[in-house]
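Please treat every number below as a calculation from the coordinates, not as lab data. All values reported here derive from a predicted model rather than from experimental measurement. Cβ atoms are built from the backbone, for glycine too; each structure is taken alone.
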Structure 1
Amino acid sequence: MPAARRQLLEFSGKSHELLSAVVLAKDGETIWRHVSVARLTMRSYSPQFVGHYLAAAGDAVLSSVGAYQLEGLGIQLFEKIDGDYFTILGLPLLPLLEELRNQGMLER
């Protein structure tokens, strides 16, 4: 929890990028790859807010990269988000689904 607190305080008022990638392979050969980037801008917040946030969110924040959970209380940490929600969660799902349809693996 102390490391999560330090990291969140470092993020205050700053932007950072998350990259997420997916690869499809067939017979040991890459047939498709995709990288998505999301840019997250944290709002400026006080050390007291971080303490209250971490207390309310609990140990679950320790399982997320960045010690925030966008899908829960962590949304309060952000000022602006540019990019795909699924990229932030760790899988560029929409491009993957499109390619699976292109490959005939999912119905169009």
Structure 2
Amino acid sequence: MILISKHIVPNGFVGITLFPFIFLKNKKLKENKTLINHEKIHIKQQAELLLIFFYIFYILEWILKFLRHKNRYLAYKNISFEREAYQNENNFNYIKNRKFWAFIKYL
């Protein structure tokens, strides 16, 4: 389900996934198929890790990447979940063919 909320989506971002919802900054973004596919990849990741483990792993990985890169944006871009989503966001068959826990190969 896609919802519009400029208050839930953090500054500097256009969308965020909080299973089972995709929140977008504005209505026009619903037309961005690449963005929607990116967020759907996150829905799959969150479901596989029973939601709570996704967020624990995401935060821990971000902290480790931040300590390594000393840059918040670089830390975010190098999180395995984000790397998987960004590298496959233009492949609209990816979710259908995606292997279980596919994010692991992006660690």
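Determine which structure produced the value 36, 32, 24 for Cα extents along the principal axes in Å, calculated from the coordinates; the candidates are 1, 2. Derived from 2, not from the others. In this comparison of 1, 2, the computed figure 21 for relative contact order in percent (Cα under 8 Å, 6 or more apart) is attributed to 2.
Tell me which of 1, 2 gives -9500 when you compute helix-only ellipticity at 222 nm (-39500 (n - 2.57) for each DSSP H run of 4 or more, over all residues; to 500).
Numbers: 1: -9500; 2: -15000.
Answer for the origin of the read-out: 1.
For which of the structures 1, 2 does the calculation of distance in nm of label points 7 Å out along Cα→Cβ at positions 68 and 92 return 2.1? Computing distance in nm of label points 7 Å out along Cα→Cβ at positions 68 and 92 on every structure in 1, 2 gives 2.1 only for 1.
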